[in-house]
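Q: Take a look at the structures below.
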Structure I
Amino acid sequence: MWTINSIQITVIDLKEEDEQILPELQPLSGGTIYQYFGYVNPKFPLQCLIVGSGDKNAVLALANTGVAYPLTFDGSSFGNFYVKKASVQWMTAYRQTFRPDKSAEDAVFRCTLELSRA
């Protein structure tokens with residue numbers, strides 16, 4: 001079971017993206033020159049399902065605090081992350097069955113979170 005800040009989510013996809021700031025300069029004569037200006041902290045795009053409006057609203061609120069939250073899987077910490085961006089889409093589902101602790105009639109939302117490691 002996955003959680004972010006103790007809010008249960010069902011992870012569909014989790015990636016790790018890393019990059020550096022490396023502009024290219026093309027002089028009038030000669031080859032390309034690369035300038036290294038640093039790096040961007042790794043990003044973790046995460047797609048998940050959320051059951052219920054309460055959990056959905058709680059996850060959306062994480063993107064407005066400037067605080068890093070723990071991401072855990074089966075009780076083990078995956079690290080603390082800032083929620084840089086959260087996007088939620090309601091899914092047209094008649095009944096949800098993967099969260100037995102919630103009502104079968106609760107709404108199901110597909111959520112995309114852009115996480116940055118703290």
Structure II
Amino acid sequence: MTNTAIALYQFFSGFGLEAFVENNVPEEAQLPYITYQLTEPDWDDSQAMYARVWYRSTSFLAINAKVDEIRAAIGEGASIPTAGGAVYLSKGSPFAQYMPMEGDDTLKVVYLNIIIHAITT
């Protein structure tokens with residue numbers, strides 16, 4: 001699990017934003033940031049996972065640009081090396097969707113549907 005945790009952190013923190021495991025965001029963290037599900041399928045297996053991109057803005061321009069950047073990085077599939085092999089990320093369908101944030105028009109959140117394939121040991 002450690003190799004996968006490091007690989008996912010390196011991937012999601014590589015977009016110029018802080019990245020945190022879902023439900024582990026420090027109280028002092030400031031938007032924008034990315035949260036992601038920390039999961040590891042069995043060796044040579046796949047499973048769904050998700051990430052969320054969080055922004056505070058009256059516009060969707062910045063968050064859409066960041067989602068486009070993540071989409072491009074995954075492309076047709078992104079292999080992330082680990083000490084024991086690799087994890088492979090691909091886009092689920094639909095890849096991105098807005099999450100409604102009732103009561104706060106400035107909080108923008110996009111849910112990313114990702115498939116993770118473990119080829120680690």
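Any read-out appearing in this document is the output of simple, stated calculations on the displayed coordinates, not a laboratory observation. Here the structure is a predicted model, which is why all the values come from computation and not from measurement. Cβ atoms are built from the backbone, for glycine too; each structure is taken alone.
Q: Comparing mean count of other Cβ atoms within 10 Å over residues 29-36 across structures I, II, which is largest?
A: Looking at the calculated values, the largest one is II.
Q: Computing semi-axes √(5λ) of the Cα gyration tensor in Å, for residues 5-52 alone gives 22, 11, 8 for which of I, II?
A: Answer by label: II.
Q: Taking mean count of other Cβ atoms within 10 Å over residues 45-52 as the quantity of interest, name the structure among I, II where it is greatest.
A: I
Q: Figure out for me which of the structures I, II the number -6500 belongs to, where helix-only ellipticity at 222 nm (-39500 (n - 2.57) for each DSSP H run of 4 or more, over all residues; to 500) was derived from the coordinates.
A: II
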